[in-house]
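What follows is a set of structures for review.
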Structure P
Amino acid sequence: MKINDILSTIDKLLPKSTSIEGDCVGLQVQSGRSDVSHILVTMELSDEVISEAINLSVDCIISFHPLIYRPLTEIVEDERVGRLVSKLIKNEITFISIHTTFDAHSEGTSRIIANLLGLRVVSFLVPTPNCSDAGIGVICEAQQPMNEQELVKLVSDKLLAPVKYTTGKKTENITKIGIVGGSGTSFLKDALDANLDAFITADITYHTFHSVKGKMLLIDPGHYEMEQFVSLGIAKLIRNSIDNSVKISVSSVNTNPISYYPDNNWESLQNEYLRNVKINWNKQ
């Protein structure tokens, strides 16, 4: 299948117009290739993901996170982005990023997390202008009211991670919950304006916790921890729209740069999740 046809299909599924302004989505490295026969879907690129792609004879990687966020002034191998770009070109592997276009999709990042937590999605937190079926974040309802500790434990259990949180104005009967997968503190005002009982997002700073304490239960499970599930979601989305002659694989590489102390088995649980995704996907 031609790369341009794949890009056209992705743009129909995940229009660039739904991305957050300034985001880097689309074709980032072509590597001299015009045809694709095997796609590897990953949350983000690393040396290990490229090695996995080479072992699988992959010629295109579709990643949630972009590799190139700002203009490259040089491509050198002692710097992460330059090294990875060099490896892609040397091995003739195309690289495509989708990022916030998948965040904004109706079955995207935040919806996946809501489903994992058993919450019913009511609406987008911030609808995308001029697109009725896209938006950043979701507002959900719990099937049964929860107390603070029950929700915090549920997030930790389902997202396979320790969490940080601060108490809101409600510690009981929590039902209205907002989610923005990944870094969502720029949407904190939207969450407060929506009068949520709880808001789940990542990369929350110490002073942000202070500013929200007593107003809304604020839960931070971590950035990777919220987005580790996107690869499977992306693969499912594109599988139904891309020619069956193109093989699609889901990466089993854990790209989390963070380790835990004490580990309490978090890393093992995340690795097991990825292994199970690969096994179950290959059975299809």
Structure Q
Amino acid sequence: MVAFAKNYSKEPGGAALEVESVCGASAVTSALARSPLKLLTPRARGRSVWACTSSFGGGLVAGDQTRLDLRLGKNARCFLGTQASTKIYRNPNQLPCGHVTRAMLDENSLLVFAPDPVQAFAGSSYSQRQEFHLAAGAGLVLVDWFTSGRAARGERWQFSQFTTRNEVFVAGERIFLESILLDSADGSLTSPARTGRFNCFATVLLAGEPLRAVAGELLQNISAAPVERHAALVVSASPVRDGAVLRVAGEQVEAVGRELHRRLAFVSEFLGDDPWARKW
């Protein structure tokens, strides 16, 4: 993996991170990145590694293509987030931006993959694809969410196109596939049948043996909660193999963030600290 990462980092926008269990602690053994993508490791060793991605300028401009390759060795634990929301800037020349993540999780490893939301500006185009390959006994917490854009400036769902796709494999078998496409060419993005009154959508996946019990509790709690008509925040959950998927839609981005933090409070037990205590 280290040799592969060194070769890949030579490509613009490429980054690679490797985390191993060393002497009973998780540690970064390789971290490489190339502009416009940045890779920071504020906690490079401990009960869990904390890392975050960023970019020069705080987002992607027309034509930027980035990629992150991530590997967790046996028994390693890692939290990976972002410094702030990923902004997709205006795209007057219709050059699409894109990002690819490919993560490999060895036996009994745990990854909390929780970037801030994607914020696509008016006229922008963005495509994101993420793959997670889990060995036996590995666990994954995946957060994927996006906003309507700069709603405070009147830019609600005014981007040209937004695509996000997540695939999760356990022991070579695909257990989860979700793909979302919002294309302005298909009609108004704000129609009631598409985004309607909501300004933020989030998907949270809990997958793998280490998260089976937590996923069961999540399903039980949400199934017992009442459903309010025209609620500003809507939450649902459904089972997947050895896990659960949580979906949240909210009129306010901040409300969705608070709901995610509340539902993910358990990750501090796995990581040894709360990664959002000084952020959300």
With relative contact order in percent (Cα under 8 Å, 6 or more apart) computed for every candidate in P, Q, 19 is reproduced by structure P
Taking distance in nm of label points 7 Å out along Cα→Cβ at positions 36 and 236 for each of P, Q, the highest value is that of structure Q
Working back from -3500 (helix-only ellipticity at 222 nm (-39500 (n - 2.57) for each DSSP H run of 4 or more, over all residues; to 500), computed), options P, Q, answer is structure Q
Ranked by distance in nm of label points 7 Å out along Cα→Cβ at positions 60 and 180, the structure on top of P, Q with the greatest value is P
Kirkwood radius over Cα pairs in Å, for residues 100-195 alone gets 13.8 when computed on, of labels P, Q, structure P
When P, Q are compared on volume of the Cα convex hull per residue in Å³, the highest value belongs to P
The highest value of mean count of other Cβ atoms within 10 Å over residues 76-83 among the shown structures P, Q is in Q
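Every number here is computed from the coordinates shown, using simple stated rules; none is lab data. The structure presented is a predicted model; accordingly, all values stated were derived computationally and were not measured. Cβ atoms are built from the backbone, for glycine too; each structure is taken alone.
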